[in-house]
1. Can you spot which of 1, 2 the value -12000 was calculated from, given it is helix-only ellipticity at 222 nm (-39500 (n - 2.57) for each DSSP H run of 4 or more, over all residues; to 500)?
2. Say we calculate FRET efficiency 1/(1 + (r/R0)^6) of positions 26 and 146 (r between Cβ atoms, R0 = 35 Å, to 0.05) for every structure; which of 1, 2 gives the highest result?
3. For distance in nm of label points 7 Å out along Cα→Cβ at positions 138 and 162, find whichever of 1, 2 sits highest and give me its label.
4. Computing relative contact order in percent (Cα under 8 Å, 6 or more apart) for each of 1, 2, which one ends up highest?
5. Taking mean count of other Cβ atoms within 10 Å over residues 10-17 as the quantity of interest, name the structure among 1, 2 where it is greatest.
Structure 1
Amino acid sequence: MIWQFVDSGVMDGFKNMAYDLALLDNVQDEPVLRFYGWNPPALSIGRFQRLDDLNVDFIKKMGFDLVRRPSGGRAVLHYDELTYSVILPAFMSNKGVLESYLEISKALLNGLKGLNLNCQISRDKRNYTRNSACFAVTSVYEISVDGKKLVGSAQVRRNGKILQHGSIPLKLHLKEYSNSFKNSEYLDKILEDSMTSIEEHVKITMDELKEAILAGFMETLEIEFIPLKIQVDFQKYLKEVKVWD
């Protein structure tokens, strides 16, 4: 099967989320896999997540972007990570949320196993909504290593199409993550026990991580990648992803 691929490089949080929305609106016959990074680091919150638990003063002090994702889920600090997004056209959206989530997780899993990481796909249906931080809990079909969450993902569907994007930390920034919330002392220990990063297990470069994930998708889903053909104009989506006007 033919998929389009783009490594859009490093952008700020608003452009990154607007770019995903532009792809979701414009994908037609061929799915898209996108890689990207964040500069400055950003805290992304789920589409319906409230700001009550956030330490906005700390976020501003650190110069982090605060951006609202089009997908659901809890807050993620994007800092020294590879972020992926998968955009599926309407004819591929006949599967349920969990079923499509599992297929993408299998591709990510096989890519990460190519780096000699002892990864697993979680089967536990845990309630993460009590935690404001996405990486505080490993939910069903998410990827973990030695019981700690390695990949956090979220999905949204619009006009019959699917966008799933997720965070693969290369390095941990636990203190900055927990301090982005008002209950930072409570979250410190939870995040330390619940999340991990690539660097804690193998020493690789970002390019090596990208190559591994690409290989996982190609082998698992029998994909041939071609360069992105969609003309991306994300400017009109910027307002949608802003937390404040």
Structure 2
Amino acid sequence: MSAEPLYKRVLLKASGEALMGNQGFGIDVAVADRIASDIAQARAMGVEVGVVVGGGNIFRGVAVASKGGDRVTGDHMGMLATIINALALATSLRKLDVDTVVLSAIAMPEICESFSQRATLFHLSLGRVVIFAGGTGNPFFTTDSAAALRAAEMGAEAIFKGTQVDGIYTADPKKDPEATRFDRLTHSEVLQKGLAVMDVAAVALARENSIPIIVFSIHEKGGFAEILTGGGRATIVTDN
């Protein structure tokens, strides 16, 4: 394992569920602090980091639709959940003296700045961690799609997908003891096999822009930095 990072600019996609810790709902500040420390470690290595965080620990838009409600309204509520999580993670990063900005796809000027590619590149050039909130700002798109979109817009060299397990498996290893793990896959194989790592739109967008997806466990302290330098356990999705 080299001490030099393999990538200079990356996007980290963290699930909202990861922020819950062992709670049934909401944000475990200790977990937010630990994820922030991993991001700070990457920044200390000179890696420019953008972050997309989900909202599933607070609200899922599809939950409204599944009970007969309006999907668009539900998705807007989910976007607000991602903004809450982004503010929490930014707070944890600032506690570590990491200069951080939250850019929202939904204009909320009293709370945070609005997203634009120009603002993103400006803040990255100043060494700031940029947290993208509000998903894509559109209903019917997941935060996975937002991660692939923002990664393309910021010129990220890889998407790091922090999940509950240490890579991509044939099935959920927590439910199926026979599940086997992949070390490497192509974007097309992920789509053809129907592997539930990111939704189809996100994987297709990453493939079109030749952005590798690296799937690892968000629960391993220091794991993000370790994988950035070629170590650790992860599944790499790349067509190269």
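Computed from the coordinates by the stated procedures, all read-outs in this text should not be read as laboratory data. All figures in this text were calculated on a predicted structure; none of them were measured in a lab. Cβ atoms are built from the backbone, for glycine too; each structure is taken alone.
1. 2
2. Once FRET efficiency 1/(1 + (r/R0)^6) of positions 26 and 146 (r between Cβ atoms, R0 = 35 Å, to 0.05) is tallied for 1, 2, the winner is 2.
3. Top value of distance in nm of label points 7 Å out along Cα→Cβ at positions 138 and 162, among 1, 2, belongs to structure 2.
4. With respect to relative contact order in percent (Cα under 8 Å, 6 or more apart), the highest-scoring structure among 1, 2 is 1.
5. Answer by largest value of mean count of other Cβ atoms within 10 Å over residues 10-17: 2.
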